[in-house]
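For reference, the structures are reproduced in the following blocks.
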Structure P
Amino acid sequence: MAAAIGNQYALNNEGGRPLRYKTVDDLTCEIDDYFNTITTTRPVFDHVVTGKDVDGNDLFDKVPRLNNAGKQIMQTDYLEVPSILGMCKHLGVNRKVLLEYECRDEYSNPIKRAKERVEQYLEEQLLGPTQVAGVIFNLKNNFGWKDTQTIEQTGPNGGPLLVQNVSVMSDADLRLMVEIMERSQIQGEVVDIESKE
C-alpha cells in the first residue's frame, strides 16, 4: 500500500514498526545488561594454613582457587532466576518480538547465546535439591528437551520376532496355532485378513 500523500513518516518505510534495536551491538549490550542486573560474580578463595602463631595456633591465608587451566575460579550467584520473559521485560519487547529478532540472521546469535545461558541455569537446577518439575516443564517446552523411551520387542530367548501371515495358512495350521496360544496363555486373537474382492 502506498504512503498517503504528504505523510513524511511513511517515505522509504518498508512497512511495520521500526526495530527497537538498530544494531546487533545495541541488542547484545542490553542482553548483557539483563544478565548483569540479575547476577553477582565473585572470586573463590581457599583458606590455606601458612604457619603457626606464637601460641601454636594455625595461621591461614586466603589463596585464589584455580581451575586446571591455572585461572582463578569465579562463582556466579543469581539474584533472580534468569528467564526468557524476564529478558524480554528488560529489553522492552514481548516474546513474539524476540522471536522475530531471532529469525533475522544478524540478530540470531546474541539471542541464541542468551537463551543458552537461561537453559544452562535451568539444567544446573536439575542437579540441585530444588523441585525440578517446573524446570523440566520449562526445558521441554522452551528448549526442545524430550523424554525418550526405547522399547525393544523380541521373540523367545531374546531372538527375533516371528511374524506369520495367517491368510496363507491352512485351517489345520490355524487351529494348531490357536491351541498353542491357549496353552502358552498368550492373550490375543487370530484374525483372518483375507481380502474381500
Structure Q
Amino acid sequence: MVTAVIITWKRQENIPLIIADILRYPFISEIIVRDNSKCKNIKCYARYTMAKKAKNQIIYTQDDDCIVHNIQGVYEKFLEDPTRVAYSGIEGYEEKIKDVTFGGQQMALLGWGSMFHKSWPHVLDRYIKEYGKDECFYREPDRIFTMLLNKHHNFVSGGITHLKGKDDENALCQQLDHVSFKNLAIDRCIKIK
C-alpha cells in the first residue's frame, strides 16, 4: 500500500481535485496533506517531514498544480524496481534529462508524480549536517534527495494536466532566484561525500 503526500501553499483550491484523482487508485490507502500557509512554510521539504508520518512504506508525492494521469504507471515502475525512485513528467522530459548527471549523481524532479521508499529521505541528513536547513534546502530538497541517493532513477511518462497556479508569481520556478538556488543545491550535493 502507498501513502500519498501532498503539500500546498497558495493553491488550496486544487487540493480537492488532486485528492479526487488520487482516490481512483486502490493501492493508495492514505493521503496526507500539509498546508504550508497554516504553519511554517518549509516549502518542498514538507514532503519529507510528512512522509515520516506515513503509515505505509511507499510514498507517492506530487505538486499541488497538476493532475498526474499515470500514477498507475509510476506505481508499477516502482514495484518493478523498488531500489530506485520512480518519477513521471511531461512528454519529452525523459529525453531531456536521461543522461544528465552531476558529479555522477542523477537528479530527478518529483513534482509531476513520484514514488520512493519511506526510509530513503534519511540521505537529507547528510546535507543538513554540512549546510543546515537553509532556504536552499527548503526550496530544493527534491534535487538534493535524488542526487544524494546516488542512483539512476526510473522515468515514466505522466500524462500531466496543469492546474491553476502552475506559472503564477507564487510558483517557485518563476522566482528570480530559482536558477541560483537550483545551481547551489547541485553544487553542494556534488561536494557532499
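Computed from the coordinates by the stated procedures, all read-outs in this text should not be read as laboratory data. Computed from a prediction, not measured in an experiment: that's the story for all the values here.
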Taking -9000 as the value of helix-only ellipticity at 222 nm (-39500 (n - 2.57) for each DSSP H run of 4 or more, over all residues; to 500) derived from one of the structures shown (P, Q), identify that structure. Q
Structure responsible for 4.4, with mean projected area of the Cα convex hull in nm², for residues 23-62 alone calculated and labels P, Q on offer: P
Origin of the derived value 26 (relative contact order in percent (Cα under 8 Å, 6 or more apart); candidates P, Q): Q
Thinking of P, Q, which structure, once Kirkwood radius over Cα pairs in Å is computed, gives back 25.0? P
